[in-house]
1. Of the structures labelled P, Q, one was used to calculate helix-only ellipticity at 222 nm (-39500 (n - 2.57) for each DSSP H run of 4 or more, over all residues; to 500), giving -25500. Name it.
2. Kindly point out which one of P, Q the value -1.16 was derived from, the read-out being log10 I(q)/I(0) by the Debye sum over Cα atoms at q = 0.29 Å⁻¹, for residues 161-200 alone.
3. Comparing mean projected area of the Cα convex hull in nm² across structures P, Q, which is largest?
4. One of P, Q was used to calculate distance in nm of label points 7 Å out along Cα→Cβ at positions 185 and 209, giving 1.9; which?
5. If you work out distance in nm of label points 7 Å out along Cα→Cβ at positions 33 and 281 for P, Q, which one comes out largest?
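Here, each number is a calculation from the coordinates, and none is a lab measurement. Keep in mind that this is a model prediction, so the values were computed, not measured. Cβ atoms are built from the backbone, for glycine too; each structure is taken alone.
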Structure P
């Protein structure tokens, strides 16, 4: 959702041939972006595993509160020194509030669902959001989507059916919530794309974390359960820290390297969730889940490739 790699070497050229300064700089930036992206997305499987562990004993609202509040603290440390009061200076407050609510709803549905399905399955279904973004960009953003991208969307959802396989033993409500979560996240991405023409990205990040934390804090007195162990306290603290730090590294990755190189690395998350799902919960995806996930990822990558060609066209 690679063209240039980190170095170039022509056949027969000396290994030590120096690159032009601009090319060397570009390759250095790409390498930094790749490392930052890998570091960022590697944190999300640990966060999801912590959510799944906590979900067995604690209310959804408390888990989501920890996620958004910790994220807010990390983002304030990152952006407040640079932006100050401008962090809340949005020119589209209604859109910022709406997209933030979409992210909150998406997270709540994901937390409910992830306690009932394997980590890798939840991650694979979550990767359908780029397909939904493409489909919804036609009626909402009035973008033109050609036959190739529509075909990729249809094939991608066929892959999702392989992962879900109705009647294969997955919790039906959890699967529905995961699909709805992906849909809400897709709408959040579309709203983010639209509001980016008016507000700085940092404003959107803070709005999302602030609104989520505010709403969940209001519910906390009615649902709060005292953590039962030091491990649970650590897991709660890790939700916001891992999510916030991972989000920040992903932002820095896209600032450092070309999006065409960086974006596909987001699918590394599926590897991490598979490893942790097996190591902690004893769940390993079957062959059909792997095939379905591969189809979803391939469809997402193809859509990203077609969009890059479209944006590069004169």
Structure Q
């Protein structure tokens, strides 16, 4: 789970850190210091995935260590019980977490995040609210790809079968991101004789992570439905070996963010922020998800 969240974050971090809402030309006059929030909570788990960094002007190149806010005041409030929980900074993980044992995230409940920190000497405050998905989401393992399979295996009619995925919905949730990770990703396991494109060895080495980490985003699922059937295309598979597939039932905050985070530059060159649900002096996302996982192995024919 942590690996996926980090992967998603690094795909978006440049957008977060350089977004200022104004023309690229007038950087010094228009830059607004902000806190960059990457915060995810999961029902049934403790809080451990809150990262706070600083944005910076496009014409500056700060040290990565200078971008991390290590002395912020970070709290999460359970809006049902009104109890506030203070987060502490984990020096090893470079994230904020709750170190006590009396706070586990519940299903179908609202939580408020509050972060107070500084950027370029300016005191900044960010708040956000997420409502966790309802309990019930799970992958139907007996109807989903698992165990050993052959690359682009065919059915009894000779047609290539995509990888089946069936999951039980979280009532009220319409957005389900999917992470597919090749656990044995290395150059010698790459499927060079794939049916889609010619890839050279040097390109595999250079773009290894791009082939290793694949995503699918399932939008507009009927939130009142019970089950959902989906097919993972073989374009998500680039290596022989073991795979881990994580499916998430994601909240409305993450759905809105996913729809807009790539579209941050206008035709005139101006930047705008992706659609966020943060209030105050922040950019980024505070979201909640339920996760379930399956494993499978792709073999040569």
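1. Answer for the origin of the read-out: P.
2. Checking each candidate, the match is Q.
3. Values: P: 19.6; Q: 18.4.
When mean projected area of the Cα convex hull in nm² is calculated for P, Q, structure P comes out on top.
4. So the calculation was done on P.
5. P
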